[in-house]
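The structures considered in this document are given below.
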Structure I
């Protein structure tokens, strides 16, 4: 084993590093020379690093050669306590699996694309005589065509508006369509052809749908010629109103064509991916082109560390297309490491050839340069915001006498109505803004030994709720991360409340032995006016900040975000409880059966009062199920 000569940074962790090396060497005895994916795990079983290999045994063996590893991977070996592998049929399949696991597990030593937003699509519901065009997120269903992805809701809304203006397709839901007896406002402003009330027949609407598909596929010039021809024919036939309507549609189509800042003539579907690195950060801009049209762009921010642009680009592409269908052409600002392998893996995923290309001249190169400019400007804005945020956090540290600017602030709030549907929430923030991955909801269970799902009664309930939230949050933190190595312990805790809530939290900390996490309660003044908040902190008199203090504004925003999340969580829980019914308690009655019963009897009360014979005669019920339902409501009859 070729070990590195110990330096100053190696002296302290020598024994733990050796333990990691021993784990790797033990695993090598059983590793195959097959392609696959390996996972380095820490003492808690969390993934530290996910990698792929053409030959697992050969690749993993390299981690035992500490002198040849960069510092980042040496730290990873330092924390490794176990290793898991999954073999695959090929290295390309291993690359796809690696990308999937990185996005799912988010290992600390990988380049991770932190993107939780789903991509919007356009959907055309072709299982209806008059198809609806609408925005869609989530799973796809049969009987519909999908177009996209789009970079943002704004981008898809722009295209949806264009489709309404140019092709007059309906956007209303089927239930609204079926219930209309006169045209809606969209017909009046010439954004719908009103098929709901027969202003266009099925054949005419089908032609509009066909033209919309041509537009989405990039065949805009042919549509424009067809509309111009129809307009001339209408004018010659003295159908001036129809000619004017066609003229408006042509203008709308021209407006859509001239809106894009960059276009790729002759290229149907393609993505432009460009990155820029500065100050240890990376921004990757992705422009989506579908049917030759620009579907918008989205920036992605990554922590660069010591990785160069080629390594970052390779890791990014695998994770980007983990949940997106790759287009036939991807234009790049930097050629990724293992470009041929990545192209092969994306081709497997797409079921057709995918080309990765770094253009050197022409229109495609201009598109990449434009994307690079966007990446640079987005990263410069983020770094400027980060500098301001760092100064703000330094000021927070001075206000609350913290030893350093907080890396993680946790804010807690409760929401309930007289104890019902009670929830506590935690939101988190740091130098990069809100840490939405760390947000947590706590459904309040109430005092131990109580049958009540939430505390009932007077004003002390909020204190009991706060105690429960803190007990659950920090008891779990002590179990799962007692050494505080994962970065999930707060440097400052803010509580939306006054001295009572602060004391409740302090009692929990005292019981758990947590004595080094600063606690601050923030309460509105007597008139509950923003700007007159009081701050409570152990060892200090209650105090206020100047009305225009930037720290006050920042703390207000944190408190308001916690309040928003608490209210949203409470409303969702309340809505969920409202849709529950007595039918949920009947064993063996699923959602489909419950829907049949409610449709037939009108309500749960109607089901409860129904005779056994009526239940048996209900559609899709039958004698056996009817007897089960009847005996549930009338146990004595059984």
Structure II
């Protein structure tokens, strides 16, 4: 129990991602039992709500934006396949949790508390800090209850996942064979037949260029484009106008003391002698007797508590530190331990305390009183929060008016801009189907390039491009899709045809040379210096070429293989020698076997989940779908 966080470091890292990279496909009880008639999926009778789906989609979008930076394209999230992938992940997580629960796997509140307390993002000065915890969650629009429910789900699911992934099988013979294959080396030399050497020989006439142009009109399409004026209205625009009085800030502080306070914490050390609650009574009595003798020794020499803990405690997470458990709040330990600690005075030593883990001897070392963060330290944050709330409320009130104004006065955007208190802006040239940023999303471009805008010269509807952000636009200039003229593209076509002819000649020459080499001839070629490759490390050679080399007959060397190069031309490779790796020692064999067990364990887990999905009752209803799919 007390070594839980140490044993679950990987899990703590996973849980931390819920805060640092908010992309988590977990349910929350408040979502699961909602009466959402638009739920995009139902798994064994439990709904995945529309809110849960949209939150997961938005969090995936945030994560991708962080990863890709300037290369992020919001349009990818308008793709039904992306939405289906997000929903499939939600379904898989729901099935995992359902299966784990059905198998009787549980996680205690104390274990959840220990994981949360072990996350660095919630610590101040190396210790868990409640104010920081609440603040970090608030930034991600989560409450402690929601977050802890997610942590609990992940812990339960992880137990079932680990039961498979940590119990794969790999025989030593298999490991030896994999090592031999993976570490075998092949000594090769490479010769290139470059297409560049044939460019001068390639000839293209005007007829060929015209024929290519006529037969490949789609390559030369100039896409439809438009320049628009637009109005962007968001809650952020209202922040500066949000009037928050000082007394409102103070009132919020007074009414939400829990947000700014840290409850009393206690620091204790303990000595644990372990015994299972299911152990025979005689074994339990023997451990209790030993603990009683140890308690007498501790009380006789209380200053030696730390040394006695190092010598006798069977809690690996704290024994090396003299039994020190650090600071913790009420309710973070198992009930019997918790009650004993909070009944002690500093320096006092408890009687024997029985828990599910065995017998504890506890010493209270310090008390950190409950603290409230002073008003002046949090007033700026409260002011910002209240402004955001007021701006969001004002936005909600004005959003319908904004949308109605855009629709009712469809020949101008100025009234809508005046209502929102913003300026009418002008875009650069927009290309149909090419989303560029958070404003010109695929959904917005679909509205811009509609007949209503182009033919009827009306405003678009007010489109929600992000949370609390509406955009409306109208056409200024329009360029219809067209085919670029032959004169514009003939040089491009000519170069393309020259390269194609040169490549054909290079490949033909390469295949002829390969045939000569395989028949025993020795044509003059510029072979590279010898190099050694393995399956994993093969330099510039592509995977298909490496596969040829390792499938080549090794009984008679040299052997020759060749193929068209992905970079253009033809590559010839001479296999000169084969070097087998050294016989693996126990350490290497164990490392490979562990990787193989992980792989087989992962395969078993995936097969288990595939079977769970196959036999589950899954009802799908994606937002774009016109029909539902029911899987019995």
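Once Rg/Rh (Cα atoms, Kirkwood Rh) is calculated for every structure in I, II, which label goes with the largest value? Looking at the calculated values, the largest one is II. Supply the structure label, taken from I, II, corresponding to mean count of other Cβ atoms within 10 Å over residues 183-190 with the calculated value 18.6. It must be structure II, since only it matches.
Looking at distance in nm of label points 7 Å out along Cα→Cβ at positions 319 and 503 over structures I, II, structure II comes out largest. When distance in nm of label points 7 Å out along Cα→Cβ at positions 519 and 615 is calculated for each of structures I, II, structure II gives the greatest result.
Given 7 as the derived value for relative contact order in percent (Cα under 8 Å, 6 or more apart), which of the supplied structures I, II does it correspond to? Computing relative contact order in percent (Cα under 8 Å, 6 or more apart) on every structure in I, II gives 7 only for I.
Any read-out appearing in this document is the output of simple, stated calculations on the displayed coordinates, not a laboratory observation. Since the model is a prediction, treat every value here as computed from it, not as a measurement. Cβ atoms are built from the backbone, for glycine too; each structure is taken alone.
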